[in-house]
Each structure stands twice: as structure tokens, then as C-alpha cells.
Structure 1
Amino acid sequence: MPTDLKEQKVAELAELFSNSPILITADYSGLPVGQMNEMRRSLQEQGVKFRVIKNSLALLAADASGKTALKEVIEGQTGIAFGGDEPTVPAKALSDFVRRTRSSLKILGAEFEGQALNPQQVSQLATLPSRDELVSQLLARMKSPMSGLVNVLNGPLGGLARVLQQHADNLAQQPAE
């Protein structure tokens, strides 16, 4: 029989899960306390939270939030990273921390848009550019043809201006007769 405290925790977790675009699970066993604190600080700087949650509560919260694919990537001592408006941020933050510190933290998988992702897919997600980077790349590519068109259209006028300037310079250099 669940207690009121457990029901409250499940409701709180379900709300957190619902508000996060991606939930990444990681096995933190063997991670020293100091490194765990360092990881949490590093993730928090990027707007990502990492919570160690009892598996039974995480499974109940996954059902309550409609993120049932999360149940496929929970096993052993599991911590869950979530947060941010963008799914690449938690993936990048965790992957960067593991690579930078050579941590024993092991990414188990993720729940993203109703599907379970394996560790390789999470790593691929971490390599994708952020939404802002993609928008700026798109705008640069959209601007490029317009800039090229302006240069092409200015080419003949610029050439005519250079010819006229050269002709004026030649006239100025000729001695007066």
C-alpha cells in the first residue's frame, strides 16, 4: 500500500518527467561522491538536473506522466537527467562530463518523444547542433544566395565604375595641350 509521501513523490516526478523533452538514464554505481557532486554542478550550469530515484518510484512516475518508454531504460542504480527546453542539452552535458572526467558513469538510454533510445542513439543526439545553431545555419544558407545575387548584379556596375575611374585617372595624368 503506497504511503502519502510516496504518492506525493510520484506526482512530483511525473510532473518533472512531463515537462522535460528528454529523460536520460545513467548507471551511477561506482561513482565517488565527489565526482557525483561535480557532475551535478556541471549539469546544473547548463540547466540540467540529475536525480537519483528509486526504480519503483521512477516506474510509477513514468506511467503517470505517459512516458512509458522510460521503463525500458531503467535498470540497476539509475539516475535520471532531465531539463532544458532542448533535447540535445542533457545529452551533451552528460556526454561531455563523461568524456572530460573519464567518469565511470554509464549512460543506459533515454526516453524521447515516446521512444526508448539506446546509449549509441543518445551519443548521436549529443553530437547534433543545438536548435539555435541550426536556425543560424539555416539563416546563413538562406542569406547566401541573396548575397551572391547582389554581388552578381553589382558586378557590371562595379566594373563600369572601375573603367570610368581608370579613364578619369588617365585623363588627369595626361599633360594639358
Structure 2
Amino acid sequence: MIPLKSPKDLIMLKRSGVILASVMQKLQASLRPGMTTLEIDLLSEELIRKEKALAAFKGYKGFPGTVCVSVNEEIVHGIPGSRVILEGDIVSLALGINYEGFFSDMAVTLPVGKVEADRLKLIAAAKQSLDIGIKQAQVGNYLTDISHSIQSFVEAEGFSVVRQFVGHGIGTALLSQ
């Protein structure tokens, strides 16, 4: 069950999301070949602190980093470390913040430099499937309407969803599924 949010809660959730989006934009702009995933993590933490927020993932269920950095074949929850980002890689960044007790979370997959066409197709399919899912998030629809529309599109594009990692709740806590 999803608890109803008060108007004040909605304002705070929106503020958390705006801060997160700003941090993620700066992080994306800094992504370059030659960086390590640890450097990305350290920059993430610095940017979050400048916004007077907390890193939501750091310490959550033992996760050691601020941001999940997954490179190429890594699906999600990549642990920052010494891995160097190379030209032609695709990098997924999953980041969450806690702003005054209100959590927000987002992820993005980005090409690094010149990337092969099949990798660009994957990124485009992921983005388009998100847009398709969002269109299904409307009064009267069920969560399965969203997930079915995403899965149908992704499979028609020749990809698949990873059922173990299809989402979690946010609001005033991170909730695992």
C-alpha cells in the first residue's frame, strides 16, 4: 500500500527531486574517458553535500558508495572503485538523495565518447521505454499497465528486462522489493 502524501510532503518530494536532477546534470557533464568510477563517486558526494542533502545509497544495506556506477555489461548497483571509464563505454549512474527526510532517486545511462551503434540503440530503447511507461501512469491504470507497456516495447526492440531489478519505493524511506 502506498500512503497518501500531504501537500507539504509533495512539495518536499518535488524539492528533493529538483536537487537530485541538478546534481545528476552536473555529474553527467563531468563524465569523461579516463575517470575512475571512484572519482565519479567522490564528485557525486561533493555535489550532494553542496546542496545540503545526504547520499541515500551510502551505507544502505552495506553499499559503500554514493552513486551506483555500472559500466557496459554491469546491470545495476556497480560499486565505485578503480575501474577506468574508456572511450566507447556506456555508463549507468544511479543516484539517490535524502533531502530533509524526503528521498528521490534516478538513473541514467550515457555514452562515453564515440559509442557503437548497438549500444546507442540500447540507450535509446531504455529512454523510450521510460517515456512509454510514464504515459501509462494515470488514474485508473494499474502498476502492471506500466510494466507491461515497458516490457512489450523493450522486447520488440530485441532487448529484455531484468526482473530482479524492476524498482523500489521512495518517499520518506528507501524500500526494497
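Computed from the coordinates by the stated procedures, all read-outs in this text should not be read as laboratory data. Keep in mind that this is a model prediction, so the values were computed, not measured. Cβ atoms are built from the backbone, for glycine too; each structure is taken alone.
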- Out of 1, 2, choose the structure whose coordinates give percent of Cα pairs over 21 Å apart equal to 60 when calculated. 1
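Output the label of whichever structure in 1, 2 has the greatest value of distance in nm of label points 7 Å out along Cα→Cβ at positions 10 and 74. Walk me through the numbers on the way to the answer.
Working: 1: 1.0; 2: 3.8.
Across 1, 2, distance in nm of label points 7 Å out along Cα→Cβ at positions 10 and 74 peaks for 2.
For the read-out mean count of other Cβ atoms within 10 Å over residues 18-25, a value of 21.2 was computed from one structure; give its label from 1, 2.
On the way: 1: 21.2; 2: 17.5.
It traces back to 1.
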- One of 1, 2 was used to calculate mean count of other Cβ atoms within 10 Å over residues 98-105, giving 14.0; which? 1
- Out of 1, 2, which structure matches 0.50 when FRET efficiency 1/(1 + (r/R0)^6) of positions 42 and 146 (r between Cβ atoms, R0 = 41 Å, to 0.05) is calculated? 1
- Message: So if we calculate relative contact order in percent (Cα under 8 Å, 6 or more apart) for every structure here (1, 2), which label has the highest result?
- Response: 1
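Hey, helix-only ellipticity at 222 nm (-39500 (n - 2.57) for each DSSP H run of 4 or more, over all residues; to 500) derived from one of 1, 2 reads -20000; which structure?
Values: 1: -20000; 2: -13500.
Among 1, 2, the structure yielding -20000 for helix-only ellipticity at 222 nm (-39500 (n - 2.57) for each DSSP H run of 4 or more, over all residues; to 500) is 1.
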